[in-house]
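Take a look at the structures below.
Just so you know, all these numbers are worked out from the coordinates, no wet-lab data involved. The model shown is predicted, which means the values in this text are computed figures rather than measured ones. Cβ atoms are built from the backbone, for glycine too; each structure is taken alone.
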Structure 1
Amino acid sequence: MYQILEDRLSKIQAAGAQSLLKNSLTGLEKESLRVNTEGGISKTPHPTVLGSALKNPWITTDYAEAMLELITPPCDRAHKSLDFLLDVETFVYQHLKDELLWTTSMPCVIRGEDDITIANYGSSNAGKMKSVYRQGLAERYGKVMQVISGVHFNYSVATEFWPAFQQVENESNVDNQIFINTKYMGMTRNIQRYGWIIPYLFGTSPAICKSFVENGRLPKGMKDFNDHTFYEEWGTSLRMGDIGYTNSGDDGNGVKASYNSLEEYIASLREAISTPYPEYEDIGIKNGDEYLQLNTNILQIENEYYSSVRPKQILQGFEKPTCALERRGIQYVELRSVDINAFRPAGLTHKQLYFLEIFMLFCLLQESAEIDPDESKEIDANQSIVAHKGRKPGLELSRNGVAITLKDWATELLEKMQGVANLLNNAHNENFYCDAITAQMELIQDPSLTPSAKVLDDIFNKDGSYYRFAKRKSEEHREFFLKRELDEHINQKIELVAKQSLQQQSELESAKDVDFDTFLRRYFDNKL
């Protein structure tokens, strides 16, 4: 099962190609709700001092006006991306006055749909499109599901490594970008196959505030802790479970993109964004002059498709994601299944990032067959059961239709990742990668050491509710960032980028432009 992986590792080492991996790039995207001192979602607009949410490349908003998203540029080391994130969050906190950034993936106290204001990106056509898209999500799925937060880990294999890898694979005659696309799609399939290990190791959302659930009804499988908290006894990441945001259900509008090739992936998404769906047609596109959604198709745009992993290409102008992938191929892969680590100010640790880098490279080098419908269902079932029951003693998953305990499978995977860790240690002349494997192996052997277990322990024995736990940690992290000294040069740079983004938005809004109806039509016709 791992022979191809081991052969590839041996050949890469024999060719001395591991050193070429040094320039692989990582980037982070972290979402956090701004909340008031009582722990309720903030009603204030996106702070002007943070720049334009439409144009600032480092500080923006996600679904809601109060939902900050902090983005790092690609960095040649994972720890550099975390350091950059720390600096940006320091800048944010030191300009937030009394507000907190909610430090867990599941939301704070929410008093219904009206409590959530959709993000505002200004009066330009580009800004209107972003807001209308979010209104469409509200009409289709409701607002509450959209304010779940997480961390996205972006990984791009070093450009210099690909030609050497082609030689190792005896495929030097294949077009370079086609080879890259093929290998990256193999990586995405393996991320899905083995991705259940991420919520087990890093899941930090085994409990929720009752305000998250409509009418406070007890969700199936969960337990009632007290008047304020529901929890899963063995849960790891409810964000990745059945109560999280998804559009891949079995209710007729489910979407399941194919990852068997880049061409199939693009085709499956294009079909979803061009196929009308009766329920969304009933909503309509407009109510008078106000847009309710961008269109009535299964997906409004590609970004509406929820998945734990996405192959990505940087967009140029108003380019569609599928067009960018078709024209220039895959540039990086986005892993979307990481919970915010409530125990760390930045929501991540260096050790987590080292492991994620190992995991991504392991998924690239490991054999990756196509995913058939049966395996697709198996992948979904494994993710769901780990999200809800991951720490249950003796828990069994399904691998190729055969039952295997999570502990046995996870132990096996980490043992096989050791070779990848050695490869990266050699590339960087350090031991951090092997140390990261050792640290995660401890969590496999003792589930009580996992972040999700520690969250429940604090709720049960220290705080008394999910809300109190999350608020306490948010306040602790706020103090950390307020006390942290930001280098003046870095502070000035972040401040300058924020000011420039406001100017860019102003110029965009004052420029002559077509009406919004025409803009949308041209966008969907690929004529912008």
Structure 2
Amino acid sequence: MSASSAPDRFETARLEKLNKIVDLGVDPYGQRFDDHLPIAEARRRAPGEPGIIGDEVRVAGRILRWPKTGKLQFVHIQDATGRIQLMMSKADLSDEQWTLISALDLGDVVGVDGKLRRTNTGEITVFVERLTILCKSLAQPPEKFHGAKDIELLLRHREVDLIYNEGVLERLLLRSRIVDSVRQTLRSKAFVEVETPVLHAIAGGAAARPFHTHHNALDIPLFLRIALELHLKRLMVGGVERVYELGRVFRNEGIDATHNPEFTMLEAYQAYGNYESMMDLTEAVISDAVRTVLTARAMAAGDAVADAPPADDGRLTLPWGEGTIDFTPPWPRRKYADLFQEHVGCDISDAAAVQTAAASHGIEWANVHPDVVVSEVFEACCEQHLTGPVFVIDYPAAICPLTKRKTGDPRFAERFELYVEGMELANAYTELNDPRLQEELFRTQLAGLPDEESMAKMDHDFISALKVGMPPAGGLGIGIDRLVMLLTNTRTIRDVIFFPLLRPERVAPRGGGGAAESP
């Protein structure tokens, strides 16, 4: 893919073929092509034995393979549902059609009408009776298009990645099916989907660095939201008892295998529930999503049933690297303090032992709240052992400012995080609904900031809403990108996001002989 607008030799050759198509009186960019079948559906209609003439079909797709050989040519085209072979014979087509075929290239989009048959080798094939050009591609495919490996090409030109790298399109379409499954599960449980503001006057609802922007007409600073939480709780105060949002959130922080500054979050809130209600909901949402993946794979393998069974033994098992993850509920529930004792070797209340553990892992502990030190030691020592799925429950209260304390032991908060393969996938609370305590915790969280900045960061609207009265509730957040990673056996978050954030491409001045900077 050239960064320059001047055509290279490959594009020049394709432009000559485009002109050849125009000279035939044919539009090289096509028109409507109605009533064509998805390729997967056409394949299902194919006769079972070679030599039998099957249905007349109409299909469309992009040319991905074409070993051009004389008067009998075999082409492979692909759409979103799969690939199929075309057989084009000069004896069966008009001279104009054969001239049109000679002007085609890899990457062109075509539609064909013809009859389904199987070749002597058993391959499902459309014997073409008419070909229609739908779009002439001017870009040369990657040199090794059966698995392009140029990182810049893959990340900066996702459309090329989707076309030429096997499995990428399937994975990202599966993402959409997973998201749809999440919505269906929540809908079945009477949750209402809403949309809340992306631009916030206060960066609240989570401890994260926000993106700043400015509204010119009102002359006020604004933030891209870092969480969905506070607006959803205000809706719950207003009577929307089961509410959720699937939306983008933005955190001005690092990029790595499990973090992208712009990501998709599910947050759901259930009045008259608690964090145990959210565990049940989490199991239902994720189990249904696993079933969706298993069904999609069964259908892709040729099983046309609409509701494939999860597995021969009824378990919800998906591959992960060299092994598998068993998502079959119920999932174990382990107390935070017990896991800390098991993997760190001391009690979380033993300050001296915790400081020693922190120092051994290079964690700063002086002048830091003890529970924050505990949290960092837990992350360093425990998370890697949480292959899961496992609910880690009852967190130290000081690191949970929006969470109700445990009755009888206020040192701990009614919070869980779901871990799978050492990755935090979900976070949930029994929501704090005492406005006085919430305001006190906000002030504690903002302690140390100048008074003016502290007042600006205090969400007075949320406190006012709590004073109206929010019913006891459970709240849940699930990272959708990480969920898709786990369900599609993908190790990096950028591979499950259509367009991950990259550094801007720096193009060398024309004539400078340089190359675009790699991401």
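Summary of computed values
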read-out: Ranking 1, 2 by mean count of other Cβ atoms within 10 Å over residues 194-201, the structure that comes out highest; value: 1
read-out: Given -9500 for helix-only ellipticity at 222 nm (-39500 (n - 2.57) for each DSSP H run of 4 or more, over all residues; to 500), calculated: source structure among 1, 2; value: 2
read-out: Computed 63, 58, 54 for Cα extents along the principal axes in Å - originating structure among 1, 2; value: 1
read-out: Comparison of 1, 2 - label where distance in nm of label points 7 Å out along Cα→Cβ at positions 34 and 482 is highest; value: 2
read-out: If relative contact order in percent (Cα under 8 Å, 6 or more apart) is computed and equals 23, the structure in 1, 2; value: 1
